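Several structures are given next for inspection.
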Structure I
Amino acid sequence: MLLDGKLTRVARADDKMMLGSLLVDLGELPVSTDGNHGRDDHGNEGVYFNMNEVKNALATTDATVSALVKNRVLPVEVRTNPRTRRSQPFVHRDSIKAFLNNHRSLHKIASGWRRNIAYMRDELERNGMEPIFETSGKIARYYRKEDLAKARLLPPNA
């Protein structure tokens, strides 16, 4: 993988030219040679993310990822984990990309307008904007990008 250029964050611990001196970012390594790559039940190639990887890709919390899955915002496929050989839920990379392209979190909206989150939430509510699903507790609120643009509430850098 190093020679193929698939690893971008590589360093040496010392000047020895030994394998033990090589440092790599574990986040770049697949779970196994098959990893979570492969064909789905319809024969489509793809890369699948487990729930922890989804959390990192969305820069959010476990509770938010669970809510996105529970509310069927992110479609889940149950696949065999190559490391544990047990079935577990995975989300296809394209689904995550589509979600990120079509939705914005309240935090990102407020940051884009340089406003307080509570103030921005109130302003969105005054303009009739509803999150894509009802949230409670520490679950992030997401809004449709298209709806934000129509209401002229989409930040310029979003």
Structure II
Amino acid sequence: MPTVKTRNTMKKQTLFLRALNNIELLLSGLGLVVIVTVPAVLRPEPSDWWAVTAITAIVVGVLHGGIFWLIRRRQRQARAAAIAQIREMLGDVVKNQLAIISLNAQLSGAQSRHQQRIETSVKRIEEALTHISEESLAQWQARYEEDASTTQAAPAN
């Protein structure tokens, strides 16, 4: 019998996740139900029916706005936390590899100019890792989309 209970639990979790993934649609549908139901329950005078409906719609709209704002804020916070974790992990891996490269250059007796270029490159990479964010990702994407469109627009010889 434990498998049936587990299957039911999994179905409930899957249903909950589907509902959560479509929260905007569910809240909008619920809002429409509320807008239609409130005037039916209150039974205003025929001349006031549209006023009650309009006030109900305004209240539902304001509540929707607040809820959607909270949801988006939470999503931004989760995304920022994920980016911070990725930055930390990637930074650790890259910095270790850069330290190995730098150490190898020192041990091999690389020329001072060559060694200086390596150290400059290492610092630039570390700085780029430190500044990874949603904004820097958007800037990077925009720059490469612009470069791609410029490349595609250039006539082939």
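Read the figures in this text as sums done on the coordinates, not as results from a lab. If you're wondering where the values come from, they're calculated on a predicted model, not measured in any experiment. Cβ atoms are built from the backbone, for glycine too; each structure is taken alone.
The maximum of Cα Rg over 2.2 N^0.38 Å, for residues 77-132 alone over structures I, II, that is, the highest value, falls on I.
Going by mean count of other Cβ atoms within 10 Å over residues 101-108, which of structures I, II comes out largest? Show your work: numbers first, answer last.
Working: I: 16.9; II: 12.4.
Comparing I, II, the top value of mean count of other Cβ atoms within 10 Å over residues 101-108 belongs to I.
Among candidates I, II, the computation of helix-only ellipticity at 222 nm (-39500 (n - 2.57) for each DSSP H run of 4 or more, over all residues; to 500) that gave -31500 used structure II. As an exercise: log10 I(q)/I(0) by the Debye sum over Cα atoms at q = 0.16, 0.17 Å⁻¹, calculated from one structure in I, II, equals -0.97, -1.03. Which structure is it? Computing log10 I(q)/I(0) by the Debye sum over Cα atoms at q = 0.16, 0.17 Å⁻¹ on every structure in I, II gives -0.97, -1.03 only for I.
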